[in-house]
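Throughout, read-outs are computed from the coordinates displayed, never taken from laboratory work. None of the values given here were measured: they were computed from a predicted structure. Cβ atoms are built from the backbone, for glycine too; each structure is taken alone.
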Structure I
Amino acid sequence: MIGVVSLALGLGLGIGLTRACPAPKSSTSTRSPSSQAAVIQPTVGTTWDYPLGFSLTTANANKSTIFYPVDLENTSADTIGALKSAGHTIVCYFSAGSVEDYRQDASEFPASAIGNTLDGWPDEKWVDHRNAKVREIMAARIQSASDKGCVGVDPDNIDGYTNDSGFDLTEDDTVNYVQYLAETAHAAGLAYGLKNSGAIVDRVVDVAEWAINEQCAEYKECADWAPFVKAGKPVFHVEYTEDDDATSVSASKLAEACAADGQSGFSTIVKHMTLDNWIVYC
């Protein structure tokens, strides 16, 4: 049932055919799209890992793992190209709902759009994603992902409305923002993945090519993500160990992670919360 830790050999599944995305219906995108832009559509069950805590290279990538989100700013175009040539699907990760002090474009965020500090992340603050300049910055990040050769984007922290962001964000605001990010990505020829925010799945499943979920088994929310699988789109699901030095997973934890109610068809892995190069595959 399970793989083995650290570079385990799982059964890799291909990403499937590209599909045509219609041009954006609104004018929110900063780029003029062609009438149709082909974007990838990964298949349900595609294998994945979440290597945000270490530098992924062709030397340490699992040859049988297909889908890898990598840090947009810290991963070079050469590395992305090499990983793609080795058969991996590489998408670019960035935070779309916060400003991180150490990012190159941090100084571009207007002070009026910077809110409260994220709980547990002292160098990261929520941003008001309704702000036009914030959206302009995100559009530039999406274009950078395209320029570097990523085939999709993984924008994080879109769920400010469920947190103490410092702004009066609503669920409707978040749906609008997801639609903006997806349209902007599609206009650049990139796929878009929804990160967390299970409450809005039914409203945005049609604009996303996949979902990434953290800990739906622990919080008993996996059924919220089932519409993606029903639509033929993968759910990349990760559960975390309590101990970042753990070298194994208990049978009870593995059962919880790999067989939670509502997660049929999910691509599930167990990792340290540091997202280092340690993994257990379901």
Structure II
Amino acid sequence: MSSFHLRTSHVPYMARLLRTLCAMFVALHVLPVLAREQVVSVPLSGGQSIACLLTQKDGSKPAWVLVMMPGGDGRLDLKQKADGEITMREKNNFLVRARGLIVDDRFATAIVDSPSDLPDGYTDSFRASSRHTQDIARIAADLKHRFPDANLVLVGTSRGTISTAFAGRVLSNTWQAVVHTSTLSSPSRGQALPLAGFDYNAIHARQLFVHHVDDACFLCSFDAAKRIARGHDLITVSGGDASGNPCKAMAHHGFNGQDASVVAAIKMWIDGAKWPKEVN
């Protein structure tokens, strides 16, 4: 009898582990079948450049191209070898790992790296700078040249939401929509200070906020995110799994275990379909 109780006590853990493994399988194994990828280098002034990872379904003519800003320092070190193999850092970042769930006949993604003159990646202040906005504008122009009939959507996660806030506001005619996920809603301890008091109503494109109710990152209070999202659209996420640093991708901050449901809800909102206000 005691052996039986010991085994059943492991059921919740095993269920969480299975969900995590399934999400990783989807992110890692659906993509090669579904899409083709290339590293695109966009020239900047002063002889610098900025790269993005362009992912689209073979033969597709996407209606939406998501320009995606990962979190952390944003340094991906994107490289493509002669045989087409792509290497990069931050593979667990929510937006990076979710691209295989996003891309289909109607959706393509462009994940933005840090520019060549920032070998250590972005600082919070640089994400809020006019130079950063100009860099994103160059990428947007390149994508409009490649996909003249597509709508561009700016998407950020965690520290990437500093980028979506400022580039969303300044490049008002560029985006059909702006999506902030795991927003840095609670600037604190000298971090995320550019977002302190930021006026999201100054962004003219329609906006979506996506936030986990149990996001334990000290910069990302859910209550503060709800206040910021007033007057805009909000998807509230619950459930999933959390492990490690609460401000990293495998915690609730990165929607760990809820990738497919969160991505599906975001895509429905972007596409104008009926979308769920809660994901659980």
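The table that follows gives values for the structure above.
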| read-out | value |
| --- | --- |
| Entry that produces 17.8, 52 once Rg and Dmax of the Cα atoms in Å is calculated, selected from I, II | I |
| Label whose coordinates, when relative contact order in percent (Cα under 8 Å, 6 or more apart) is calculated, return 22 (choices I, II) | I |
| Given 20.2 for mean count of other Cβ atoms within 10 Å over residues 102-109, calculated: source structure among I, II | II |
| Entry that produces 23, 15, 15 once semi-axes √(5λ) of the Cα gyration tensor in Å, for residues 94-205 alone is calculated, selected from I, II | II |
| For mean count of other Cβ atoms within 10 Å over residues 142-149 computed as 19.8, the structure of I, II it came from | I |
| Structure responsible for -6000, with helix-only ellipticity at 222 nm (-39500 (n - 2.57) for each DSSP H run of 4 or more, over all residues; to 500) calculated and labels I, II on offer | I |
| Ranking I, II by distance in nm of label points 7 Å out along Cα→Cβ at positions 38 and 62, the structure that comes out highest | I |
